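Every number here is computed from the coordinates shown, using simple stated rules; none is lab data. These numbers come from a predicted model, not from an experiment. Cβ atoms are built from the backbone, for glycine too; each structure is taken alone.
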Structure 1
Amino acid sequence: MGGDWSALVSAPAPPEALYVHVPFCISLCPYCDFVVVAGAAARGPDSRVAAYLSAVRRELGLRADAIDARWGRPGTAERPALGSLYLGGGTPSLLSADAVAGLIRLVGERYGLVEDAEITLEANPGPDDRGDAAALVAAGVTRLSYGAQALDDATLKGLGRRHRAADVADAVAEARAAGVASLSVDLLYDVPGASVDGWMTTLEWALELAPDHLSLYALTLDDPEAEGLTGLLGDHLPTARGARRWRDAARAGQDEDRAAAMYHHAVHRLAEAGFDGYEISNWARPGHPSRHNLAYWERRPYEAVGPGAHAFDGAIRRWNAARLDAYLEALAPADGRRPSLPPGGHEAVDPMTAAAERVILGLRMAKGIPTAAMLEPPLAEQFGWALAAELLEVTPDQRIVLTTRGRLLSNELFARLV
């Protein structure tokens, strides 16, 4: 194999980005498959947030020790400082600003952060769980990502969300007043009961908020239990009965043609508004793509801590088990034992898997992949079909990219590549 595709499996390398999973929400949305514990564990006298913070700080230290031993201290040629830190969840904005500042400080000490590092924190826009934007900016957060999901009250209620549309506008205004450097808003489409006209209105409302970045996701209703992801070492939690019933009913209200119309409209409207659709589900104003997520899509090495978190060193993928009890027991054992790394698993990335990942992740991005890929597995066998089906096109600068039709049918193409 030649060109950019000869080294299918990269040599292990130190992380360029770090993800911290914060697994707490006040309530659990019925469509959510993220690792989340809700209710009393998240807030109140029985909250487990303090125990989690103690444990995740220990994991950060243990992972840093291993990286130090392998590549030396951060800030050297062999071990560059991190370009991004991402606090995701869950609802990281439930953490106090002091706790966030402490995590950022610890990451800077043990992993290094470049001077202009992108430091993202996900937040719910509701008034009781979005946090203090000014305090978060003072703590070191440079980018806030609000999980709005919808901008009308009826849809929000149907999705089981606690906030209302007016809360999103208030949260954005507070973030701007606080001087946040970059602001992202997440929205869902193909939601049961939605219409194309309603989606068009939602996008107009979103543009009126003037965010720097928009993530638009089709509502997906997976079954992690059926996929075998919820065992003791699995990276997902079992789906609650109520959530399962909600999903069964919601699937009947989805429509592929309607979803395609919604996506088509977003592609054209956001381009008119000056947003670059740099990835299948993500649009940004100039200078505001998610640097952290680009590390994932470009298959650069990243570290990750917290229940259910995934890491990748270029050759091996590693994950923590999802269950909070096991995570806390390993890192803060009640019997006085020394803390140990949490349970989980790992797998080596074989050459063909690496090749498929390079193609799939590369095609997700607007810049696509080099034309050399069409001559090599796994794309060689599917390139003619995908070109004839108008899923792919070759650009004047000799890159292979998805067409808008290809973006809509990308799952079918990607399934043929693995």
Structure 2
Amino acid sequence: MLAGITGKPNVGKSTFFSAATMAIVKIANYPFTTVEPNLGIAYVRKKCVCKELGVKDNPVNSLCTGTDRLIPVRLVDLPGLVPGAHQGRGLGNKFLSEVSNSDVLIHVVDASGGTDEEGRTVKPGTHDPLLDISFLEREYEKWIQQIISRDWMKIARQAELSKKTEELLAEKLAGLGIDREQVAGAIEASGLNAERPVSWGEDGLEALSRELRRRAKPIVTAANKADTEEAVANIERIRAMGLDIVPTSAESELMLRRAEAKGLIEYTPGDSSFKIRGQLTEEQRRALKLVEERVLARWGSTGVQTTLNRAYFEVLGMIAVYPVEDPNKMTDHSGNVLPDVYLVPRGTSARGLAYKIHTDLGKRFLYAIDCRTKMRLGEDHILKDGDIISIVSTA
């Protein structure tokens, strides 16, 4: 699964990406700093089963803090988007093409109101971030509609004759990462008659495009620059309207991650506090104190980790499963305890996990073992979050 960081230019997307991945990318205070997508590895954070079991684990594909697993996920920093992108404005066509590879979008919004709709710097508080929250959805939905509308009547007539409306639409939208199941669900949710696509009209295609975007490109909104007073007022106003946003200070997270990397503080992404453990200059102390007062004490965290966790666990519905070879010792062939953790979609079966580990393991699957209960599990057994599973096969 891939999460794409998106939004207007100059709102802190690249800072969010750097804070989440510790990758060095170009960060500047002007529009379209990011022209080519940057791909990196971030981590989602989840309680580790080691504490529950009272064992000391030896992670191989992830990290363990002693209480939490930091599980690697893919993140991409996309070029900035401006209104009219679906018509080719700015880097619109490039952005919309790149965003199609993402399974979930993290929409970074300047909650301080310090950038206008084109991404130009303005006085904080002079632009309403509420306007930015909906424009991304609108641009992508219009782009989907634009693609569907090309030769639509020809496709619609063919669909009515073949009775394969979902298949033909899925084929047309395959390049956007939209599958038949999503198309079928969107048609039903839009109240459209799959047997009479000729009758849908522009309003019907608009409704369909909206539903397709919701299913194929769900969005988590990070209300960035939450360390400013202007942002505080805007976040409270937007939340009062019932909109779900994550107060975020990517700049604060990046500062904490860099200080931790240098051994100056003890900090785990997502924590509500940090401990000083190195020699700090007076300037460093002042900067960290501001982060403590304006961000951690006010919001409970910098919001970066919360946004990532929400994207993968809540929006994409991923669960964490621990595959092991020895069901008694819960180790791999090298003796590492709880070595790996896999993120899989909710509803994944035991055989499905086997295929994710290795194709041969899936093909030659015999049964799985629940390492807690030692019960045998069939190929169709649906896994639960936190399961520790041993796969038995002829491979």
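Quick notes on this one:
- When FRET efficiency 1/(1 + (r/R0)^6) of positions 114 and 186 (r between Cβ atoms, R0 = 35 Å, to 0.05) is calculated for each of 1, 2, the greatest value falls to 1.
- At a computed 36, 35, 16 (semi-axes √(5λ) of the Cα gyration tensor in Å), which of 1, 2: 2
- Computed 30, 18, 13 for semi-axes √(5λ) of the Cα gyration tensor in Å, for residues 18-177 alone - originating structure among 1, 2: 1
- Winner on distance in nm of label points 7 Å out along Cα→Cβ at positions 258 and 282 once structures 1, 2 are ranked, highest first: 1
- For 5.7 (distance in nm of label points 7 Å out along Cα→Cβ at positions 10 and 354, calculated) the corresponding structure among 1, 2: 2
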